[in-house]
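> Following this line, the structures themselves.
All of the numbers you see were taken from the coordinates with simple rules; none came from a lab. Because the structure is predicted, anything quoted here is derived from the model rather than measured. Cβ atoms are built from the backbone, for glycine too; each structure is taken alone.
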Structure 1
Amino acid sequence: VTAAGVLAGKPLVSGSALRMEGQLVVYNYQGGPCYRCLFPAPPPPHAVTNCADGGVLGVVPGVVGCLQALEVLKIASGMGSSLGQTMLVFDGREGRFRSIRLRGRRPDCAVCGDNPSVTCLQDYEAFCGSSATDKCRTLHLLPSKDRISVEEYKKVLDEQVPHVLLDVRPQVEVDICRLAHAIHIPLSKLEEKDEECLKYLEKRICGEKQGANGKALPVYVVCKLGNDSQKAVKILQELPGQELGSVLAKDIKGGLMAWATKIDPTFPQY
């Protein structure tokens, strides 16, 4: 966004919020720095926390958004902004504002410097190594024959077909909500080929196989959104035959959030 502002000759009124804190600054304004002046290189993707993981209290973006609107009106009306080289920081926990003086414009900045190397918009997802939004991307790791919809799984339950439901979410998510009949083994344990967890899964499979009439027992794998469950299915498929016997592992598309949306509206969404 900062590059688009510089290329268009427009200031960027930037606001951000995370947890109980917010920040506001105006980039590329009256000779002040742009974002790339202050942060020439992006941080490693794993070091960046998004709102979905870090959380944000809803009123904090509201406070920051109102202040953003105020700065836009001041700039548009010719009054000018006081945040061209200053970052305004809001602490919602303490109910306090403070101002931090920013470094000035860098003559060697790749975007707004004297000889900029960025003269058109780049692929910033590739540059930063992460998605431009918090929206989780849907993975497609399995063929359609190895996946079922939540509607199809509901039919399995209604017809009382012998099977095992394996929940591979982290423990912290399972503590929020779960399907009562599911067994829980985190994906991390499957990736480690944890012997105790595999024996537990084998025991549950053997118990359910008694009603399967010698057929391969379906193991349906579920997670929050249907991405980790696909990874888990691939792991189960690659296990030696003697580990779990004849098992038909399938992923439930869309995970528990699809279950909450399409099957059980009372199931918590988080």
Structure 2
Amino acid sequence: MRIVTWNVNSLPSRMPRMRVWLQVMKPDVLCLQETKIADEQFPYEDLRELGYEAVHRGDGRWNGVAILSRVGIDEVVTDLPDVCGFPNDDDPPEPRFLSAVCGGVQVVCVYVPNGRTLENPHYLYKLRWLSALHRFAAQPAAGPRPFAILGDFNVAPHDEDVWNIADFEGSTHVSEPERVAIRELVELGLEDLPPTISKGNPFTFWDYRGGNFHKGLGMRIDLILANPSFAAAVSETFIDREARKTGTKGTPPPSDHAPLIVDVDL
């Protein structure tokens, strides 16, 4: 089974590229983040023609997550339990979370809040959101069914997961509380699956500005955290850097994230 996570940074902008990519890479399950599309505008029929069922959670402005599957979608959960809204706690939950069972595997797709700056209320919201994810994950992480959380965590777990840690001093994505939140997820029994096949660095995100992709100035913020039943079945994990490259003139531009792919013998 091939399972993928990909922050597409606007599905309407990326759909032409993604349609071709699906036909070439043939994932069984694809977790998407930052779809930036409303549920009623989501291309369910286009994806059905490509052989994929889909569940989507989006409001059409920002955020948005989806799970695509050609091995079934069951036991869908569309909101992270016990999570606050933003900017007010009692605001509706943002579309950042989906959970489903696909082909016997529980797959959780997440788009963790960015945090913006260490002084911004969004940073505290990010930490509270990660705490809610920890509470949700505790039971399935310890269970016998294969389970994985995939997505854009907006956290680089280690110094080597950014191009130069000195450039990130005083910034989000590398602060100790954020990294502690990731470690606490791992301590539930989850394994952070690094690429087993890597061409150079392990990065999954490169800012559009300044030609960062070609300079190698990236970050590893897209992660797969898997329980033992899932991790034991992994054959390889890799980053599809080709999907991040700019195509020929006239082709749609890429996302600023590359797909992170895991092949499992399940």
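> Suppose relative contact order in percent (Cα under 8 Å, 6 or more apart) works out to 16; of 1, 2, which structure was it derived from?
1
> From which structure (1, 2) was distance in nm of label points 7 Å out along Cα→Cβ at positions 21 and 93 calculated, if the value obtained is 2.6?
Structure of origin is 2.
> Taking FRET efficiency 1/(1 + (r/R0)^6) of positions 29 and 141 (r between Cβ atoms, R0 = 35 Å, to 0.05) as the quantity of interest, name the structure among 1, 2 where it is greatest.
2
> Computing mean projected area of the Cα convex hull in nm², for residues 101-164 alone for each of 1, 2, which one ends up highest?
Largest one: structure 1.
> Compute mean projected area of the Cα convex hull in nm² for each of 1, 2 and report the one that scores greatest.
If we compare mean projected area of the Cα convex hull in nm² over 1, 2, the biggest value is for 1.
> For helix-only ellipticity at 222 nm (-39500 (n - 2.57) for each DSSP H run of 4 or more, over all residues; to 500), the calculated result is -9000, so let me know which of 1, 2 that is.
It must be structure 1, since only it matches.
> Please state which of the structures 1, 2 yields -0.59 when log10 I(q)/I(0) by the Debye sum over Cα atoms at q = 0.17 Å⁻¹, for residues 181-252 alone is computed from it.
Going label by label, the one that fits is 1.
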